[in-house]
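What follows draws every value from the coordinates through simple rules; no lab data is involved. In this text, all values refer to a predicted model and were calculated from it rather than measured experimentally. Cβ atoms are built from the backbone, for glycine too; each structure is taken alone.
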Structure I
Amino acid sequence: MNRKYKMSSVQKSLYVIDQMQESNITYNIPIMLEVEGEIDKERLRIAVKQLCVRHELLRTHFAHVKDKFLQIIEDTVDIELEHEKSIQEHVQRVFKEFIRPFDLSEAPLMRIKILEIKGENTILMLDIHHIICDGGSTGLLIEEMCRLYNGEELSPVGMQYKDYSAWQNSRDMMEQKNYWLDEFSEEVPVLDLITDFTRPKQQSYKGSSNTIKIDHKTSNAVKLFSKETGATEYMILMANLMMLLSKYTRQGEIVLGTPVSGRTHPAIQNMLGMFVNTLAIKGNLQSSQRFIDLVAQLREKCLNAFDNQEYPFEELVDQLGVEREPSRNPIFDIMFTFENKEMNSLSMGDYKVNGVKVDSKVAKFDITVTVIETSDGYDVEWEYCTD
């Protein structure tokens with residue numbers, strides 16, 4: 001038996017992207033965890049089964065039927081636990097082979113693998129499609145999996161993602177829609193950033209990344225400037241990036257994309273699903289402008305954008321009539337995000353669980369700049385298209 005409901009706006013967008021591209025892993029979420037000991041496979045199997053009962057999205061697949069974009073929820077589904085033994089030197093190769101395309105017409109859209117490392121720890125691999133999960137959801141999913149593995153009883157789930165989709169599809173967004181249409185009432189500027197290679201006719205999403213560290217002295221200066229101006233570190237660093245891009249492109253209007261959690265209601269704070277929305281922030285820069293004035297401008301822009309963050313980015317693109325080029329993202333080419341990567345202390349039985357950094361070799365945008373706040377400053381990750 002199954003039940004059919006409308007997709008949310010972002011699910012519809014991801015579904016359309018998936019159908020336009022042949023087998024790819026652009027919107028896979030790869031996760032690697034290191035468990036400091038041996039995993040009890042039966043306990044993990046039971047925990048995963050409980051997760052599937054608990055969260056409908058783990059039993060959901062997707063279809064386009066008679067002009068309707070549907071999420072289809074199955075009563076039951078099995079997630080097979082893949083298992084392999086290996087050595088430490090082969091972990092990255094095994095992980096790369098584990099990450100593979102999903103068929104959105106078949107549930108589950110999550111897979112799990114246990115990799116036993118001879119004489120060492122256990123590697124737990126997860127691969128989830130973005131259409132059922134976002135960054136906030138991955139943390140929730142991992143925490144609940146560990147707690148269920150440990151035999152803990154979890155609080156009952158109230159609303160499910162289908163309820164959120166129904167709410168979103170029925171909500172009057174006219175006021176927020178008008179804000180965004182007014183913000184982009186003039187022609188959207190295209191970032192003219194010099195590239196190493198000729199832009200391909202279609203995005204391949206092949207990417208790489210490089211991380212630089214910013215020391216504690218500099219991060220403290222940013223925090224002090226934040227107190228003096230009333231702007232957050234996020235706003236100050238965004239202004240810094242815009243000024244840098246303006247210098248390289250000699251353009252006075254810079255548009256950056258930035259993600260927001262989309263969890264604007266208490267009822268969905270601990271719900272599994274794809275809630276993330278993208279905001280397009282436009283900065284107006286002048287050669288004689290002081291940095292503090294740009295920060296003040298962006299502070300106001302960001303606060304207004306946050307007040308109108310529920311209007312789906314995909315609908316803004318449609319309403320503006322922006323020509324969709326297969327070679328680039330609509331409205332903006334560069335994404336900026338600010339994160340605090342502190343992970344809750346997790347365990348499976350007596351063994352500690354640690355996150356392992358993953359380089360997926362995928363870039364959804366020309367450049368994504370991620371600033372990660374750490375105990376000794378900032379880590380700034382530059383993810384970029386390689387072709």
Structure II
Amino acid sequence: MKKALLITSVALFLFTMCSTKTPENKAVTETLAIVDKQATPETAELLKNLKENSKTGFMFGHQDALSYGLGWKYAQKPGKCDVYDVAGDYPGIFGWDLGHIEIGMPENLDSVNFDEIRSNIIKAHAFGAVNTVSWHPKNPVTDGNTWDKSQTVKHILVGGSHHAKYKEWLTILGNYFKSIKTADGKLVPIVWRPYHEHNGGWFWWGNDSTSVDEYVSLWKYTVHYLRDSMQVHNLLWAYSPNLFQNKEEYLAKYPGDDYVDILGCDVYDLPQYNINYKEVAPKNIAILKELGKEKDKVYAFTETGYCSIPNEKWWTESLLPAINSSGVAWVLVWRNAHLDHFFAPYPGQKSADDFKTFYNNPQSLFANDVKLLNSK
């Protein structure tokens with residue numbers, strides 16, 4: 001049933017696209033509200049596809065899905081994936097993190113090799129899936145970790161004591177993005193999600209140590225440096241606060257429509273902090289939807305999950321009601337690090353059967369679904 005409905009959606013989508021597809025990237029970016037008017041054709045096409053495909057359903061995503069899982073690592077089992085082992089398909093969107101690339105380390109903060117990440121991004125792209133990248137950098141002022149909340153941002157802006165150092169970090173990032181190419185030399189488009197959960201108090205760019213003006217200036221500088229100075233043109237820019245109460249709170253540090261392609265939000269199921277996920281998640285998604293419609297922006301559930309998934313019906317009774325028919329482009333759950341910290345099921349895990357039901361929902365889009373939708 002899921003595939004039959006999807007094929008119908010594809011037929012309608014292709015019929016619509018036949019009359020609107022433009023051959024020149026310049027024409028595409030001139031008519032598309034996109035941060036980078038010089039974006040590669042593939043990047044502009046990704047933004048169009050995200051908007052169109054969200055009318056059919058939502059992509060399911062998983063962080064580090066090809067790098068490791070419960071009881072395995074990529075080096076020993078390339079191509080393995082916990083989600084695939086349960087559902088028989090890869091995620092529709094893959095999440096990756098570049099924390100520690102800025103200090104010249106060969107591996108990120110979760111011990112994943114950066115060459116491996118590049119290879120897996122290209123592999124996921126070949127599957128037909130989308131890639132989204134976050135960044136948990138060290139504190140550029142104190143050299144502490146991401147969670148060192150010393151006042152930082154004011155020192156790395158133009159004129160600040162550590163601006164030159166931070167500019168070098170961004171240069172490393174930019175060069176990495178420009179190195180992610182397919183075998184025929186085309187840049188792989190990336191949904192880039194920097195400075196996330198800024199309305200929380202746990203990161204050095206967060207509310208505890210960063211003013212509104214400082215955060216907005218940091219975001220805009222990062223856009224201008226990567227896009228204009230470094231000529232990085234394979235990025236879509238995603239803004240993703242932690243949970244919020246209303247539109248005003250969501251937009252408190254919003255850098256402006258010209259600097260954001262995708263509206264996101266990060267909301268986890270955290271009963272230990274008295275968070276009622278079944279109330280909070282739908283509320284946040286509803287606000288996100290309203291903002292997405294007002295601003296004509298793609299919107300997505302950029303991070304979520306229930307650590308160790310103790311509720312065997314979590315997928316269909318908690319997550320699905322929050323996002324079904326919501327218009328979100330995707331939902332991404334966090335990584336499968338070990339038995340005490342995982343967010344996607346693996347074979348035999350108590351929620352695996354419910355996840356299969358979630359997978360079979362007509363609106364959940366995995367790699368094969370996304371590839372089919374994007375075929376023209």
Structure III
Amino acid sequence: MAEKLHRWLFQPFDIAALAVYRMLFGLLMCVGSLRFMAQGWVDRLFVEPTFHFKYWGFGWVQVPEATGLYLLYGGIAISALMVALGAFYRVAIIAFWCLFTYAELMDVSTYLNHYYLVSLQALILCFLSPHRAWSIDAWRRPAIAASTLPAWQTYWLRFQVGLLYFYAGLAKLEPDWLLHAQPLNIWLPAHAGLPLLGPFLGQPWVHYAFSWFAFFFDTFIIAFMLWRRTRLMAFAVILVFHLFTHLFFNIGLFPLIMVFGVLNYFEPDWPRRWLPWLRGTPSASARPAPGWTLRSAVFASVVAGFCLLQFMLPLRHWLYPGTVLWHEQGMRFSWRVMLREKSGALDYRVVQANGDVLLVSPHAYLTLQQYREMSAQPDLILQLAHHIRDDYNARGVGPVQVYA
């Protein structure tokens with residue numbers, strides 16, 4: 001059994017698919033970082049706010065001054081471009097992962113599922129070798145060039161993308177989504193002005209059709225990508241699905257991230273067959289290891305532990321009573337994608353030691369974007385309450401009690 005598992009994990013796969021994925025991933029992240037700066041989001045999300053929400057356990061992550069922020073995002077763009085080119089790949093991908101992950105940890109209110117996915121994909125790429133073909137590294141050092149890589153490198157990336165689709169579908173197995181077409185019956189009518197499709201988007205049957213289609217799509221699309229006979233058809237459906245999500249929802253680079261990730265479900269030599277100009281073969285081939293060694297067994301155990309953690313993490317909301325869409329405990333990092341529409345309004349009451357009560361608006365501490373995120377997420381409401389308490393205590397007004 002152990003040897004059969006080894007042969008399955010270490011069978012040689014054509015490097016072409018991973019080499020192309022490296023290029024696409026790096027270019028997309030480079031363009032995304034430049035776009036982030038050009039759109040003014042660095043200033044809007046990190047420079048303008050005077051307070052930043054912290055992730056549990058990452059309170060030490062600080063937001064640099066404006067110059068440091070632009071250096072940070074410039075570093076993300078440069079390292080991503082180096083990944084795409086395969087230039088000093090190992091250093092570049094580790095630098096990209098560190099810089100990108102740091103940027104995403106600076107403020108909880110900027111959390112997006114696809115940012116989390118990018119961080120995970122970059123972490124995985126730190127341990128892969130897609131730079132051994134069609135790269136500056138392979139040109140500089142012909143000795144590292146290879147035409148194949150062990151199959152586990154492809155499997156690992158497939159697992160991460162497949163997990164997202166599966167849990168995104170499982171999360172839709174809810175009455176609100178399937179029986180009430182919520183929140184699509186709120187979102188879709190807002191696009192009634194679109195040509196051709198617009199007049200249909202206000203129809204209730206369309207909301208239900210989209211809800212059920214999205215459920216079946218997310219839950220089963222990877223199964224169809226794994227079956228060779230349905231793969232091309234499934235990929236066409238993926239393209240159409242993500243085209244519609246791009247048209248209807250402001251979700252940035254997410255559709256492209258998913259489309260590029262799904263390409264790894266095709267046969268590993270697909271670039272050589274589909275893209276004639278990439279048919280050049282490196283000078284050396286990677287040879288599968290003869291059997292398990294202590295090093296490979298330990299590494300395989302670590303990867304298996306990582307995959308198990310990723311599988312279990314989205315289920316943690318079952319540890320908390322109530323509905324996750326309300327209490328939000330276990331909402332992040334669980335691939336519950338585009339599931340709820342929430343808004344809130346609140347003020348804080350600051351009770352001084354003498355009993356006097358002050359009414360404090362969150363807008364005194366937050367930007368509009370932060371307020372919108374905070375007002376619907378209980379842990380952020382609590383975090384701001386603690387900050388207001390500390391602020392008043394620092395002014396010499398305390399001790400105070402703060403209520404939302």
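The table below lists the values:
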{"read-out": "Winner on Rg/Rh (Cα atoms, Kirkwood Rh) once structures I, II, III are ranked, highest first", "value": "III"}
{"read-out": "Origin of the value 4.3, where distance in nm of label points 7 Å out along Cα→Cβ at positions 66 and 234 was derived from one of I, II, III", "value": "I"}
{"read-out": "Structure with the greatest value (metric Kirkwood radius over Cα pairs in Å, for residues 138-289 alone, set I, II, III)", "value": "I"}
